[in-house]
Structure formats: C-alpha cells, structure tokens
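Throughout, read-outs are computed from the coordinates displayed, never taken from laboratory work. On a predicted model such as this, the values are computed, not experimentally measured, just so you know. Cβ atoms are built from the backbone, for glycine too; each structure is taken alone.
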Structure I
Amino acid sequence: MTIGSRTFINSEVRFAAPSSSITIGDNVAIGPRCSFETVSHGLLYEAGVGRGTFTKPIVVEDEVWICAGVIILSGVTVGRGAVIAAGSVVASDVKPLCLYGGSPAKLIRELENDIK
C-alpha cells in the first residue's frame, strides 16, 4: 500500500488488500468509515471450488476527496481532483475533476469550472 504526502485518512477506514495493491496519491482526503476492497469473487458457484476470488488494485490519484461511508471496489481508478459523495459505492473508474455519487456511483457533474 502506498499513501502520498499531505493525505488525510479519517477514522474507521478499511483497506482490504491481501494480495493486491492500493495506491493513494498526494493531498487526498478520505472521510470516516470508508472501505477500499481489492478482493471480489465470481457470481457462479462451482462444486468443490466455491465462487473463486480475485483481486485487482485500487488507485486514487492526487487531490481527491472521498466523503464519509464510501465503498471503492476492486479495479477502480479515481481520477485526479474527483469528489465522491457520501455513502457512494464506486464500482467503475471515476473521471478526473468530476463529482460522482450514488450506488452504484454515477457522474453527477464536471468540476472543471469550480477550480480557482
């Protein structure tokens, strides 16, 4: 796991990365009770095998704000300057400088005009 400089991680944040990586950039703010889950499993059950698990890395680029209670699933990249609304479940990549929210998280609006 790699955490960049000037990154803030609030309380009760879970990083589940048993055999895959989590990379957090610089100047990232992570709210309380967030979860980063690099492990997932298939939907189909096979006798003697179970569902089978797999891991994929999570990447959070610089200057991202992840609000309280967000869940980020395996294989996701959160682009630079993005904001993830509280309680969202992020199952696919997040574009830079955009606000995402919901379950599953969807693009709410671009933030490029909000930069000062």
Structure II
Amino acid sequence: MKALASEMTASFGKRLRGLGIVVKELTGDMKLTKTEIQQTQMIVTTPEKWDIVTRKGATDTELASIVKLLIIDEVHLLHGDRGPIVEAIVARTLRQVESTQNMIRIVGLSATLPNYLDVA
C-alpha cells in the first residue's frame, strides 16, 4: 500500500505541478512538517495512516481539520482487512463535520462495485 501511495504521489505531482498544486505523501515512512502541510494542496496516504492522523491531537489534528475533500479508492474492498479502518475513517469524518460544521466531501472510487446503491 505504501508503494502505491508513493507511485500515486509521483503521478499526481507530475500532472498537477503545472497548476501549482503541491502533492505530498503521508505514510508510515513519510512525515510532513507544519510548513510542508501549509504548502500542500493534496496528500496521498494509506487508510492506516489517515486513521492514526484523525485519532491524534496536536499537528495531526490541524491537518485533519483543514481537509475539504476525502477520496477513498478501491471502496469495493470494504469487506476485506482494511474495511473496518475505512468505515472508522468515514464515521470519524462525518462526526467531525457535525461538530465543526465545516463541510468535507467524501468520494468513494471503485472500478467494480456491484452493490453501489447499498454503499451510497
């Protein structure tokens, strides 16, 4: 998963650089400073790392509080090992929206999702 995050960071970074959008990776191997967070418009991370970020306080809470769009890829894998983590992230994000009244758009992506109405 970390390798995929690294690959996606490089791909998005290359494509969005011309628009002035800075893309950074945030995984167990990669940390971001406060300055990097302020200069970044897009973060690519793993479900496990984002779960940790949204549970912690201090700098990580600031990061979680500035998110405006959360895109979850491979949402059809909810029944797998990462499913409970993704569900917790979505629930925590919805709770954050309710308590802060700051809107966060949540988008789930999947190439194959036979029960898309149930997921919606």
| said: If Cα extents along the principal axes in Å computes to 57, 28, 20, which of I, II did it come from? | reply: I
| With semi-axes √(5λ) of the Cα gyration tensor in Å, for residues 35-82 alone derived as 22, 13, 8, matching label from I, II | II
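Suppose you compute helix-only ellipticity at 222 nm (-39500 (n - 2.57) for each DSSP H run of 4 or more, over all residues; to 500) for every structure in I, II: which one lands on 0?
Values: I: 0; II: -14500.
Source structure for this number: I.
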| Source structure (of I, II) for distance in nm of label points 7 Å out along Cα→Cβ at positions 51 and 67, computed value 1.3 | II
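Given structures I, II, which gives the highest value for distance in nm of label points 7 Å out along Cα→Cβ at positions 11 and 99? Intermediate results must be reported in sequence, preceding the final value.
Numbers: I: 2.8; II: 3.5.
Comparing I, II by distance in nm of label points 7 Å out along Cα→Cβ at positions 11 and 99, the maximum is at II.
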